[in-house]
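Colleague: Next come the structures, one after another.
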Structure 1
Amino acid sequence: MIARKHRFHGYGSLRYVYQHGRTVRGPLSSLKVAPNDRRTSYRLAVVVSKKVNKSAVVRNRIRRRLYEAVRRHEADMSRPYDMVLTVYSEQMAAIPAAELEKTVLDQLRQARIL
């Protein structure tokens with residue numbers, strides 16, 4: 001799990017990222033990124049809809065796995081960004097950790113965060 005300082009607080013912060021961020025789309029998820037020079041570190045939100053899976057347990061597992069994949073590479077981030085990872089596929093809960101991390105890293109590289 002990522003630290004509290006790396007999480008979003010309040011709806012207005014997410015709204016800014018959705019309106020002004022650029023999107024990097026992958027096969028299982030999309031990453032919306034907006035630079036934030038007022039902060040010293042990144043912020044991340046993972047959005048998993050009920051359409052992906054009805055079970056809250058599975059949605060939370062997907063969320064935890066994605067938070068961990070980003071947390072492992074937080075030292076490699078070039079500058080502070082606000083990021084929203086939106087999951088579109090239930091496969092995120094079942095794919096191996098190495099493959100999940102690879103897909104997240106590919107999206108972070110495409111967005112020029114790493």
Structure 2
Amino acid sequence: MNGLSSNNAPDASVVKPHFIFGALSLLMLSLMIIMADSAMLGPYFDSKIIAITHMAVLGWAIMIVFGALYQLVPVVFETSLFSEKLAKITFYLSGLRIISLCYHWLLC
């Protein structure tokens with residue numbers, strides 16, 4: 001077995017922002033849970049609970065998954081990404097949308 005070739009791995013500027021955003025989302029998620037003390041005992045469709053859920057799933061889990069996929073898929077399948085610029089654009093757009101979505105739910 002030849003092992004995995006890392007010649008096709010994307011630049012670190014594609015992968016690192018996903019992990020950094022995921023870590024910051026986890027920190028924000030923890031703060032949101034602490035600040036939503038009484039809302040945690042209420043109905044599941046409370047706006048604070050919805051914001052916490054979206055921050056956990058979209059901000060933390062999905063960003064970590066996409067960061068790992070951008071790193072692993074090109075290495076495992078021995079191909080390069082279609083466009084690193086497109087990967088960066090989708091990161092910034094999704095990050096902005098996740099922040100604005102959770103902010104909106106916190107204000108409701």
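Only the coordinates and a few stated rules stand behind these numbers; no lab work does. Quantities reported herein were computed from a predicted structural model and do not represent experimental measurements. Cβ atoms are built from the backbone, for glycine too; each structure is taken alone.
Colleague: Given structures 1, 2, which gives the highest value for FRET efficiency 1/(1 + (r/R0)^6) of positions 32 and 72 (r between Cβ atoms, R0 = 35 Å, to 0.05)?
Modeller: 1
Colleague: Could I ask something else about it? Computing relative contact order in percent (Cα under 8 Å, 6 or more apart) for each of 1, 2, which one ends up highest?
Modeller: Top value of relative contact order in percent (Cα under 8 Å, 6 or more apart), among 1, 2, belongs to structure 2.
Colleague: In terms of mean count of other Cβ atoms within 10 Å over residues 40-47, which of structures 1, 2 is highest? Each step should come with its number before you reach the end.
Modeller: Values: 1: 17.1; 2: 10.4.
Largest one: structure 1.
Colleague: Given a computed value of 1.7 for distance in nm of label points 7 Å out along Cα→Cβ at positions 8 and 48, which structure among 1, 2 does it belong to?
Modeller: Among 1, 2, the structure yielding 1.7 for distance in nm of label points 7 Å out along Cα→Cβ at positions 8 and 48 is 1.
Colleague: Continuing with the same structure: Thinking only about Cα Rg over 2.2 N^0.38 Å, which of 1, 2 has the largest value? Intermediate values should be presented prior to the final figure.
Modeller: On the way: 1: 0.99; 2: 1.30.
Largest value of Cα Rg over 2.2 N^0.38 Å: 2.
Colleague: Given -22000 as the derived value for helix-only ellipticity at 222 nm (-39500 (n - 2.57) for each DSSP H run of 4 or more, over all residues; to 500), which of the supplied structures 1, 2 does it correspond to?
Modeller: 2
Colleague: Sticking with this one: Using the calculated result 13.0 for mean count of other Cβ atoms within 10 Å over residues 80-87, pick out the matching structure from 1, 2.
Modeller: Attributed to the structure labelled 2.
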